[in-house]
Structure formats: C-alpha cells, structure tokens
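J.: Right after this note come the structures.
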Structure I
Amino acid sequence: MIEITALASSSKGNCYRVTDGRTPLLLECGINYRDIQKGLQFQMSQIAACLITHEHGDHCKSIKDVLKAGIDCYMSTGTAEAISVKHHRIKNVEAKKQFTIGTWTILPFDVQHDVSEPLGFLLVNQQGEKLLFATDTYYIKYKFKGLTHIMVECNYSLEILNENIARGSVPKVMKQRLMRSHFNLENVKDFLRANDLKKVQEIWLLHLSDSNSDAERFKREIMELTGKLVYVP
C-alpha cells in the first residue's frame with residue numbers, strides 16, 4: 001500500500017516521502033536538510049534513494065547533505081551537470097528507460113520546464129500500484145494506464161493570475177514565464193480528463209503558487225471533476 005508524506009510543497013521548497021511499505025523513497029530534497037531529518041523522525045538510513053526532477057534549488061537544495069548521508073540520488077544527466085555536484089552516489093537516468101530501486105520499478109519521462117533535462121517519474125510497486133509524480137511542467141504529453149496515485153503540480157489558475165495582473169500585484173511579464181514552465185489548474189483538469197482514473201485512490205496537488213492559487217478552490221474543483229480523494233499539502 002502506497003503512503004505519501006509531504007514534508008514541503010511550495011515555491012520555497014519541495015520534498016516528499018513515498019513508500020510501498022517496503023522501500024521508502026524521497027522525491028526531491030528542496031528544503032534544509034535539518035527539516036528533512038525532522039520530517040523523517042531522523043530515520044534517514046531507511047531511505048533507499050532520492051529522485052530529483054531538475055536542478056532548481058526548491059527541488060535539490062539539500063542534495064550534498066543527502067548524498068553525504070549515503071543516499072543515492074537519481075536524476076537526468078542534464079540535471080546532474082546543471083547542479084555541478086560530483087559524487088559516486090549520483091545516478092544518471094534517461095527518459096523512457098526504466099530502473100529499479102528495491103521493490104519499485106521506476107520509469108522516468110520527459111516533461112516541459114525551463115531547465116536542462118527535467119523529468120517526471122512513474123513508480124510501480126510489486127502489488128501493481130502506480131504512482132505518477134510530475135512537477136514543474138506546463139504540459140504532460142503522455143497518457144498513463146492504471147494509475148492509483150497521482151502527485152501533480154497545480155501551481156496557479158489562469159483566472160487568478162489574470163486578476164492579479166489586472167490589479168497590478170503581479171507583473172505582466174510573469175505570465176509568459178509561468179505558462180512556459182508550470183502546470184496550471186486548467187491544464188491539470190485536461191490532463192486528468194485525458195487519463196484513465198478508474199483505479200485512482202488519491203490525487204495530490206503540489207507546488208501551489210503563493211499568490212496565484214487558491215488551495216480550497218483547487219481541491220474542490222478537482223474533487224468535483226474526478227470524484228476522488230484530493231490532498232493539497
């Protein structure tokens with residue numbers, strides 16, 4: 001049974017623990033290492049590996065400490081080069097080439113973000129449960145069968161962003177950057193409509209913007225659309 005714990009989920013930092021009951025993983029390490037330790041009750045030795053989607057600090061801030069703790073970190077070659085950290089525990093992976101960590105089979109896939117070589121991850125355990133993790137992308141071109149858990153960025157709403165621009169609280173230039181790098185509520189809905197959600201147990205909406213989002217509204221609208229349990233950490 002998959003269990004998800006959000007240690008942090010925002011523009012300030014992102015870090016999640018996922019486990020199938022046998023192999024605990026970190027998804028991202030974009031907060032202070034001390035906060036990761038506290039969030040895991042200082043049981044770092046139980047973490048089998050860390051998956052990192054891209055090089056922005058809010059996703060990999062503590063990578064040096066995580067590596068020092070003896071935890072393998074998996075990322076694309078482009079991400080590893082951009083982070084500029086040399087370590088024998090950095091494992092380079094490629095989009096559409098699956099690998100295994102303990103009881104997980106993991107398929108990286110390419111996403112769309114303004115960085116070197118960003119990835120999303122599809123994690124499948126030995127019970128056949130499927131967890132999709134995709135953050136910091138404005139589009140997901142793939143469809144996935146049999147998903148049971150979805151962790152997806154829902155950074156902003158176009159409607160709220162346009163209101164903030166009209167009010168002058170957000171500069172107009174921000175709109176193009178957001179639209180080319182982050183998943184908005186409207187795109188999340190399109191993505192969910194395009195996929196088979198019959199087996200989905202939970203949907204997690206991640207990485208909400210501080211100023212261009214509305215957690216309660218996002219949760220309500222995704223629940224109404226899917227009929228599924230929705231979390232906004």
Structure II
Amino acid sequence: MTDVSPIRVLVVDDDPMAAAGVTAILSTQDDIVVVGSCTDGIQVRAAVERLHPNVILCDVRMPTMDGVSVVRALATSSADVHFVMMTAFDEDGRVLDAISAGADGFLLKDDDPTRIIDGVRTVAAGDAAYSPRAARQLTEWVHASRTAEARRDAQAKVAMLTDRERQYALALVSGASDSELATKFYVAETTIKSALASIRTKWGIRTRTELAVIVARSGM
C-alpha cells in the first residue's frame with residue numbers, strides 16, 4: 001500500500017490565540033500537519049516557498065498585508081496552494097473580495113472543529129468549502145451589496161441552466177456538501193459533482209463559492 005502524504009497547512013493570523021486554536025484543532029488529525037504559521041500576509045510568500053503548504057488558512061484582516069491581498073498575490077502564481085479565509089464576520093464584505101481573487105472557501109473562526117477539519121480536506125481535494133453559517137452571511141452580504149446590473153447578469157447566468165442544474169445551484173447556497181445535496185435529491189454524489197462542474201464551465205468560474213455568490217446575486 002502506498003502511503004498518502006498528509007495535507008500540509010499554513011496558518012496565517014495576527015492573533016496568536018486564534019492561530020494556536022486552529023493549529024490545535026488540526027493537529028488532532030493524522031492526515032493533516034500544520035507546517036508553520038505567519039502573523040502577517042507579508043510573510044506568506046516566503047513561507048510558501050520554504051514550507052510548500054497545500055492549504056493556507058488565512059485571516060481576512062491583518063496589519064500590513066491583509067488576507068485579500070495575499071490571495072490576489074499568490075492565487076495564480078501558487079497553483080498548487082488552496083486558500084481558505086478564516087473570519088469572525090465583522091469584515092464588511094472583504095471575504096467577497098477574497099473569493100473574487102481566488103479563495104477556495106471561507107469558514108468562521110468559531111465554527112465547529114469538525115467543519116474546519118472537513119474544510120481543509122475539501123479544499124485540499126480541489127473543491128471549495130464554506131460552512132452553512134458562513135453561507136448565510138455570504139447571502140446577506142451579496143444581497144446588501146448587489147447592483148441592478150450585477151443582479152441582471154446573475155439572473156442571465158441562472159437562466160442558462162437546466163431545471164435540475166438550477167435546483168442544485170439554489171440548494172448549494174445553504175452551504176450543503178455534495179453528499180448532503182445527493183441525499184436531498186436522491187441521486188449519486190457523482191451526479192452532483194458532474195452537475196456542479198457543468199455549471200462552473202457554463203459560467204466560466206472555478207469554485208462552488210463563486211457559484212453560490214452568483215446565485216445569491218440573482219435573488220432567486
């Protein structure tokens with residue numbers, strides 16, 4: 001049997017207590033190893049080059065270089081690294097900027113430890129992760145910030161979908177996982193994955209989080 005390498009995680013947070021808490025949660029898992037931490041975004045590029053993480057758990061607000069700037073700087077140049085924003089949700093929409101820049105998901109700092117662990121595994125596998133509570137906050141932000149033009153564009157994208165794809169897309173906004181969607185619609189998980197991949201291709205996007213933003217903007 002071939003040994004599977006553990007998921008390498010870099011924690012980026014200027015709050016030592018928050019960083020220690022996340023590290024303690026992840027360190028309970030045999031398939032995850034925290035390879036290091038940074039207290040400011042300005043340190044991340046060098047840490048990535050030195051430590052080769054698979055996943056970066058990144059705080060949104062930091063003193064010199066914030067999480068959004070980190071994602072913008074590294075998301076395209078570090079193709080093998082996945083970004084998950086960690087937020088207390090007083091960020092006034094900054095997570096939306098991070099998603100647009102290429103973040104693969106976002107979680108609340110006080111999410112259940114299982115959510116954080118599953119989120120790391122999910123993004124390491126190439127998918128996006130966000131908790132249901134975070135999804136509700138995302139929807140509220142999008143509704144508060146959307147313009148008429150953005151809403152029309154989102155509605156046009158939703159209109160491109162088949163009836164079944166539209167059902168899956170609308171259900172996704174709740175933060176449900178692929179397995180939860182499969183249970184809800186009585187289909188195989190592979191069917192859900194295939195349908196969501198088809199939607200992302202039609203819309204020219206990469207992640208399920210971007211998909212959720214578009215659906216929320218549509219107002220449907």
Structure III
Amino acid sequence: MITFTIEQPVSDLGIQAIAFVVSGIAVPAETSPELDYELTTSEKSLLEKTDPKTLKTMPALRDFRALHSAIGKAAKSEIAAPETLLRLLHKNGRLPRINSLVDIYNLVSAETQLALGAHDLPMISGDVRLAMTTGTELFIPLGTTAPVAIPAGEYAYLDGHEVLCRLEVRQCEKTKATPQTRDCLFIIHAAPGRGIDDLTAARDRLAALLTNHLGGQQPIDLGSHR
C-alpha cells in the first residue's frame with residue numbers, strides 16, 4: 001500500500017487533508033436508475049440552497065480563493081473545483097456526467113464544498129505527497145498528452161516528480177478515474193477554516209455511495225494530516 005504525506009510548508013498554509021483507498025469498484029456502462037435518482041435529488045437540493053451570484057462569498061469557497069491569493073499571482077486566478085462544479089450546476093441544471101465513479105465524487109465535492117480528487121491506484125508511481133512546487137515538475141493535465149509548465153510556489157499532489165493534481169483545480173491525465181478503475185485513491189482536502197470532522201464526514205458519504213452503487217469495499221485510511 002502506498003503512503004500519503006503532507007509536507008510542512010503546505011501544512012503551514014493551514015491545509016488539512018485525508019487520504020484513503022477504496023477497492024472493488026465496478027463502474028457500469030450506464031448509470032443505474034438508483035444512482036441517477038441520488039444525483040438528481042441532491043442536485044435539486046443544491047440548486048435550492050445555493051445562489052450563483054454569491055458562491056464566491058460562501059465561507060468554504062471564499063477560503064479557497066483567499067488561499068490561492070496568498071500563494072501567488074497564477075494561483076489567484078484559479079477557481080477551486082468545488083466552486084467550479086457548483087457554477088456548472090447552476091449553468092446547466094445538473095453536474096457534469098462523466099461516468100458513475102466520477103459523478104459520485106463530483107457530487108460529494110459539490111455537496112461538501114471540499115476538494116476531492118480520485119486517482120486510479122495502479123497508475124500511481126510510488127508514494128503520494130502534498131507539497132509545494134518548484135516549477136520543474138512534470139504535469140500532463142487531464143485530457144491532454146503534452147506536459148505543461150507549472151508555477152513554482154503552489155501546492156500540488158505528486159508521486160515522485162510528477163504532478164497528480166495542481167492545487168484543487170486540475171488533475172493529471174495518467175491517474176484519471178475511468179470505467180476500468182477498480183482500486184482508487186481518494187484525497188480530500190480543505191482550505192483553512194474547516195475541521196477534520198468535515199473531511200471524515202465527506203469520506204463517509206463518498207464511501208457509502210461507492211458501496212451502495214458501485215460495490216466498493218470499506219475505505220482503507222492512509223491517514224489525515226495538517
């Protein structure tokens with residue numbers, strides 16, 4: 001089993017994170033009626049509870065914006081994934097539909113306003129760490145085949161020298177969750193202002209959805225860090 005660590009300079013920013021593995025996932029070719037009902041019911045609730053005009057002032061999302069502003073000009077212009085998901089929800093009337101695995105963790109991210117990443121476990125090369133970037137790391141963003149430059153002084157998830165996710169904005173191509181994913185590493189992290197109880201509640205919500213709809217086993221925790 002791989003390990004997960006958060007390096008001190010990231011911890012000093014006030015970021016908390018929890019990592020765990022869920023095995024035995026079986027992604028169906030089509031979304032089941034039961035999962036579709038779960039998704040649409042939660043989406044309706046989120047549409048009623050949130051206002052697209054005030055998303056950036058909601059405490060959890062505001063804290064991600066403040067965190068980005070604190071670490072540099074390039075990061076300041078980036079919007080955290082939970083806010084992006086909620087904006088897409090209000091624009092389209094529902095969250096994106098990719099595959100059942102991705103749809104589930106996107107739902108939990110939108111519900112909790114926490115950053116939630118999923119990585120196909122066999123595609124990870126070595127242990128995973130949340131660290132500050134030097135600007136020399138390899139990063140091939142999701143949906144692309146060529147590496148792109150990444151700014152120094154940001155936080156990112158890495159295995160060895162390769163970036164798995166820049167901030168909580170863009171994941172890499174090599175570890176993306178697909179219909180073939182069976183064992184998956186999940187990482188949930190929060191900007192300053194959220195507690196470990198928020199992270200574990202999100203883990204439990206995600207694990208329940210994976211078990212109920214995709215046959216996932218109970219999560220194996222790799223530890224929580226601050």
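J.: When helix-only ellipticity at 222 nm (-39500 (n - 2.57) for each DSSP H run of 4 or more, over all residues; to 500) is computed for each of I, II, III, which one produces -7000?
T.: Computing helix-only ellipticity at 222 nm (-39500 (n - 2.57) for each DSSP H run of 4 or more, over all residues; to 500) on every structure in I, II, III gives -7000 only for I.
J.: Hey, another quick one. I have 11.7, 34 for Rg and Dmax of the Cα atoms in Å, for residues 39-102 alone, calculated from one of the structures I, II, III. Which structure is it?
T.: I
J.: With mean count of other Cβ atoms within 10 Å over residues 7-14 as the yardstick, tell me which of I, II, III scores highest.
T.: With respect to mean count of other Cβ atoms within 10 Å over residues 7-14, the highest-scoring structure among I, II, III is II.
Read the figures in this text as sums done on the coordinates, not as results from a lab. Being a predicted model, the structure only gives us computed values, none of them experimental. Cβ atoms are built from the backbone, for glycine too; each structure is taken alone.
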